[in-house]
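Student: Down below are the structures I want you to see.
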Structure P
Amino acid sequence: MIYYQFTSFIAYTILGIISCIVFDLFRSIRKNIKTPNHITYVEDLIFWLIISLLLLYVIKFQNNGEFRIYYIFALLLGTIFYYLTISKYIFTLLAKTIKYLKTSVLKITKSFKIIKKAFNLIIKNDKNSKNKKDL
């Protein structure tokens, strides 16, 4: 009985930590990619749906659908532990990763635009040369 309660407590503590990591992921995306308010609202909704589904999953499969008050304490403990210890480092890592990905995507997009312009120029020159031959 105690073992079951202990493992459940640990599972909910880990869930609190995972919830904070997901939250830091959303924060780092917002820091690097500015979005309008209505997109921010959608992002918030997505965050809470993810966290709710994680919580329901753990309740269903860790505890056979049972919910105890001390699970809330475990979630809060995981959250506090995360923010007091590793949040700063995880957030920095996530923010740098998102910034790198954003920069990479922008460079790739710019490269494709340059290639597209080059092809359009070649096609345009080819059409002009054919038109001159027809005259």
Structure Q
Amino acid sequence: MWTNNKPVGEIGVCAMLAGTFGVPTIMLSGDAAACEELHALVPQAECAAVKSGASRTAGFMLPHPAAAALIREKARRAMERLGEIPIYRIEGRVEARIQFTTRGVQYYPAREGLEQIDERTWAFRGRDLKDAWLKYSSSF
């Protein structure tokens, strides 16, 4: 997915949608790559990296007790620092582009703010992120 021509992953989409509703993304638990993605958008957020990828199909994980302790600590710190962590927002008009896999290609009914770019890619345009996202999510 791209938002205003910037690649955005799953973590970025969640942070953007939360920000649309005035909710800061203060903490994440996941793999090291997810933490990097969040910190690129919200450097002040707390992150519990409980696993890391070794290859496309393998990774290293903390033992369960260590992962649980790290998640609890990062959640506690995030709540203590709540006022220091900004809301991630995208202001103004938004174009969200989504490229589907060949098996997951969607077809949307023609309407304002939607454009099929190519066989697998659609653009959803709106006055803000919420408007563009609703054009995408309400099309199913």
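Student: Work out which structure the value 24 belongs to, where relative contact order in percent (Cα under 8 Å, 6 or more apart) was derived from one of P, Q.
Tutor: The structure behind it is Q.
Student: For volume of the Cα convex hull per residue in Å³, which structure out of P, Q has the highest calculated value?
Tutor: Structure P comes out on top.
Student: Could you tell me which structure in P, Q was used to calculate helix-only ellipticity at 222 nm (-39500 (n - 2.57) for each DSSP H run of 4 or more, over all residues; to 500) as -10500?
Tutor: Label of the source structure: Q.
A short reminder: the numbers here are calculations on the coordinates, not readings from a lab. A quick note: this is a predicted structure, and the numbers were derived from the prediction, not measured.
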